Structure P
C-alpha cells in the first residue's frame with residue numbers, strides 16, 4: 001500500500017502545480033502551454049485532487065480493516 005501513498009503525494013503535487021498554472025493563466029487571460037487555457041488546468045487539478053482523496057480514503061479503510069481483524073484474533077474464536 002506504500003505505492004498508493006506515493007501516488008497520492010504525486011497527485012497532490014501535480015494538482016498544486018496545475019492549480020498555480022490555472023490561476024496564472026486566468027490572471028493573464030491567455031493560453032499558456034500548448035494552447036491550454038485556465039479552465040483545462042483547473043479541471044485537471046480537480047481530477048488530481050479526487051485521485052488523491054480516493055487513495056487516502058482507501059488507506060484509511062484498509063487500516064481500519066486491519067485493526068478490526070487484529071482485534072478479532074486477540075479475542076479468539078467466539
Structure Q
C-alpha cells in the first residue's frame with residue numbers, strides 16, 4: 001500500500017445507541033470510509049481487500065487517538081474556515 005494515503009476524521013456524532021466517528025481514507029482515486037466504534041465499512045471505492053484489512057487494523061490500533069482527535073473538532077469553527 002502506498003504511504004501517500006490521506007486520513008480525515010469527522011467530529012464526534014451521535015447515533016441512536018452511541019457516539020460515532022467517521023474516518024475517511026483517500027489515495028488518488030481510491031476512497032474508503034470507516035465508522036468507529038465497530039469498524040463498520042461505510043464505503044470502499046478502489047481499495048483492495050488486503051488494503052482494507054490494513055486500514056481496518058490501523059483504525060483498530062489507533063481508535064483511542066482517533067476519538068481524541070474527533071473530540072477536538074469544532075464543527076462551527078471548521079465550517080467557518082471553509
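Here, each number is a calculation from the coordinates, and none is a lab measurement. The structure displayed is predicted, hence computed values, not measured ones. Cβ atoms are built from the backbone, for glycine too; each structure is taken alone.
Which structure, out of P, Q, was relative contact order in percent (Cα under 8 Å, 6 or more apart) calculated from, if the result is 26? The read-out was computed on structure Q. If Rg and Dmax of the Cα atoms in Å comes out at 19.5, 67 when worked out from the coordinates, which of P, Q was used? So the calculation was done on P. -30500 is what came out when helix-only ellipticity at 222 nm (-39500 (n - 2.57) for each DSSP H run of 4 or more, over all residues; to 500) was calculated for one structure; which of P, Q is it? Derived from the structure labelled P. With distance in nm of label points 7 Å out along Cα→Cβ at positions 44 and 60 derived from the coordinates and found to be 2.9, which of P, Q does the value describe? Label of the originating structure: P. To which of P, Q does the computed value 54 (percent of Cα pairs over 16 Å apart, for residues 28-67 alone) belong? It was calculated from structure P. When mean count of other Cβ atoms within 10 Å over residues 20-27 is computed across structures P, Q, the figure 15.2 traces back to P.
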